[in-house]
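Asks: I've put the structures underneath this note.
Each value in this text was obtained by applying a stated rule to the coordinates, not by laboratory testing. Values in this document were obtained by computation on a predicted structure and should not be read as measured data. Cβ atoms are built from the backbone, for glycine too; each structure is taken alone.
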Structure 1
Amino acid sequence: MATPVISEHEQTSTWQSLANDWGSDKDTFKQVPWGKAMMWIFLLSDTFIFGCFLTSYMTVRMSTTVPWPNPSEVFALTVAGQTVPLLLIAIMTFILITSSGTMAMAVNCAYRRDKNKTFWLMMVTALFGLSFVGMQAFEWSKLIIEEGVRPWGNPMGAPQFGATFFMITGFHGFHVSIGVLYLVIVALKVRRGDYDKTGNYAIVEIAGLYWHFVDLVWVFIFAFFYLW
């Protein structure tokens, strides 16, 4: 049986096709701004870190032989003589979810070149974030001073509770604090007109990606720490 002969033109076409397939990723992502792509890569790496933290928390929670403190009692507030479970945490969660809405509106206004609304919406978002950090500081002080919770132990149950709580909520609070600073800087640059020359307001969307990520992570922390 005769062996088929491939012409030089067919070989060139085959190699060219392979080269085009191999380099197609450049065509796929060439419309994505460099800063946006780098933010997605950063958020992906941060997802792995938070994922490891929460997985470690679940492992410790399920393997400890000492009773775990009841979140409804640990994180309760007394209002008008009545103990309200998770009141402060509910307010903190509402604030972060609302801030995602104001950030989304800021991105929309930025692409419509409405600098004034973009500035104020980003500042409101930053204010929400600052309020969240302030409430978290109050929560920490209450646990440390009034309840006696420490990273190495607590009087309410499993000693691992303090270590996991301070590590994960502290790491998230650090992200929120950085996000507040980030939003304020970008908002001031928008108001000053730094992006008018290029007409590129993608930086507002990039800041929004970071902020939405911080809010999403809190949803998981809220579910694992306060509802479980």
Structure 2
Amino acid sequence: MENFLFKLSIMLVPGIFAVVCHEVSHGYIAYKFGDPTAKMMGRLTLNPFKHIDPIGLLMLFIIKIGWAKPVPVNFNNLRNPKRDMIWVAAAGPITNFLLASISALMIRAIIQIFAIVPGYLSEPILLMLVFSVFINLVLAIFNLIPVPPLDGGRVVVGFLPNQLSIAYSKIETFGMIGVILLVVLFPSILSMVIVPPLDAGIYFLIGPDALDFLIKNTSIIRLGFLQF
């Protein structure tokens, strides 16, 4: 129980921040391209209570893939719906990649001053930042799977010629069912898709020297942050 509470204390803030920023970025880019729906509904805010889906938050800690309530976007309001949809959809994964990169830079900076900062202060911060890298990469990679209604699927719809894009977009309802079945019933297949780019991303962003330091000087292995 104590270990669970410790894990929760490390994962909660970066996990919520990752999914909230992902959704807000969709609404913000949609607003910039002409759709005020999210703004009018009060969803262009980092207030987590406006975004959190309890089931999605629970899944974040159980299977390490979670979600918030989707920010409403009316694609018909966009100035160029087909083209602008690409940017609206891509905004979520791009935001997650940026958050992962910023977190990795902060890890490297803190490691440089680790010797002069008390461990009871630096270790929790480092672990939260490592989880931030992990969960943001997971969300970005998962959402780039090219199946509607995931962001990657909507990006593909935006790039396809008109007739093909209409046909491909029609699989959105069934695509959501397929994604849920994949997550719940076939996690090993999902791991085969996510783990290789996830491992490469963590290794590239944090770096081998910093990872070696974290393994030797923190509880990162016991908390399982580097395992999907």
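Asks: Out of 1, 2, which one gives 16.5 for mean count of other Cβ atoms within 10 Å over residues 87-94 as computed from the coordinates?
Replies: Source structure for this number: 1.
Asks: I would also like to ask the following. Using relative contact order in percent (Cα under 8 Å, 6 or more apart) as the calculated read-out, with 20 as its value, let me know the right label among 1, 2.
Replies: Label of the originating structure: 2.
Asks: For which of the structures 1, 2 does the calculation of Cα extents along the principal axes in Å return 59, 36, 32?
Replies: The value was obtained from structure 2.
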